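Following are the structures in question.
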Structure P
Amino acid sequence: MIDELHPQAQRIASLLRGRGEKIAVADGATGGLIAATLLTVPGALDFFVGGGVVYSFRARDVLFDLPREAYKGMRGASEEYALLQARAIRDNFGAEWGIAESGSVGGSLHPTGAPAGRSVAAVVGPDGERTRMTETDCDDRIANMQAFTRAALDHLEAVLAG
């Protein structure tokens, strides 16, 4: 899958490099595939600051360094939750852009009750904040991870391209 997405990663890298800007990534249900895809581009340090896989409340607390109250009333796989994560990863890593994906891949019950096959990708940066929801209506964990990664990268590329 990553080899299929490499050309898109190159386009995203070109857009970021052209702007002289960097991105930080918070992978959720994508399990690190967003970051891994971007890192297929040689010299990724030019545009990629870092990030992490936010797959537990502990990881969320460490990576985002936000008080628990910041999440009050929020549910996973929602626009407001993904936006909060994208802002936090961008700010904590000192990047111009942040992308976060929050979803429920299926195969097990999501801790906040989000239905399997739902993902929200949030992109925040100098041009504003945008989200995109993806719903596969599927409980296939691997297929959803792939679909959520593709959707997040499509969203990121569209936002950067204007």
Structure Q
Amino acid sequence: MNLIVATDKNWGIGKNNDLLFHIPKDMKFFRETTTGKTVIMGRKTLESFPNKKPLPNRRNIVLTRNKDYVLEGAEVIYDISELNVEADAFVIGGSEIYKLLLPLCHTAYITKVDADGGADKFFPNLDKDEEWELIEQSEPVTDNGYTITFCKFQRKDRTCPQT
């Protein structure tokens, strides 16, 4: 599995159940990377989307503890043991889902934003995680007043469990 996330310079990813930044080039990268793929998210992440609807042109899987939760256009599962996805699926948040599924991921697409977003939700710092290594990094680009860098991390031990 893969994951994709935008982080601020403190590895913050969200505040008040919303993204820290709205950066068109990052949104385009997210769309291009995940379209046609499976995306896995928590209920709160899905409910932060416009109209609380699943993302178009993707297989949407929502992980929740609420056994009564039903959503048209998405698969709802209640336990990661029920997760059955292809290797190129993408975990897209939120913070609890990232922490839960990070051990099952082999590649992480991180958009680093050179700013402090005042986050209340964070992603683990892969720069300091000995299990991960930075394998690709774009030149910094500026968009919507922010400098961003697209980074690709890979788990050093590629034998992580697959779902």
Structure R
Amino acid sequence: MLKNILLKSGAIKFGDFVLTSGKRSNYYVDIKESMTDPTALKEVAELISKNLTSDIIAGVELGAVPLVVAVAVLSGKRYIIIRKERPHGTKSLLIGQAPSGSSVNIIEDVVTTGGSVLRAAEILKESGLKVSMVICVVDREEGGRENLAEAGIELIPLLRISEVKG
């Protein structure tokens, strides 16, 4: 069961935490750390793969990269990595290629408000790709589903934080 894997691997921690937003929380979701365990990574990648509906998969650096690569290996689908900042060299925000008009599922480790994946979806759409779904490992249930729905994007969480806390 995913909940047990994430708790055992330390991906969900309870205590007093300050989040990136500056907001305080009594729990912290750290999927990146747990995905360094190949057993946990394989389990999560298999669960994500069962939900795919697209031609291509994509994820935002850094947290989604191991997930996207593992899912690509399991599913045989091409993938795109979306950079957070425009780098030197080619200055492209996208690593990987997809034919214009391709459908893309975005894979994310944790969704809180959905801001990161909304930015990623916009970058993909500007490149001529169609985004209608985000698959995340954990939904913190802090408005992400609703914000994505307003943009016409469905959120498929493998686990909701209420299933862990409740």
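Read-outs throughout are calculated quantities, based only on the coordinates presented, and are distinct from any laboratory measurement. All of these numbers come straight from a predicted model, not from anything done at the bench. Cβ atoms are built from the backbone, for glycine too; each structure is taken alone.
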Across P, Q, R, distance in nm of label points 7 Å out along Cα→Cβ at positions 64 and 120 reaches its greatest value in structure Q
Read-out helix-only ellipticity at 222 nm (-39500 (n - 2.57) for each DSSP H run of 4 or more, over all residues; to 500), computed value -10000, structure in P, Q, R
R
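Among the shown structures P, Q, R, from which was the value 44, 33, 32 of Cα extents along the principal axes in Å calculated?
R
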From which structure (P, Q, R) was relative contact order in percent (Cα under 8 Å, 6 or more apart) calculated, if the value obtained is 18?
R
Identity of the structure behind 54 (criterion: percent of Cα pairs over 13 Å apart, for residues 96-135 alone, calculated), options P, Q, R
P
Any idea which of P, Q, R comes out highest on distance in nm of label points 7 Å out along Cα→Cβ at positions 104 and 144?
Q
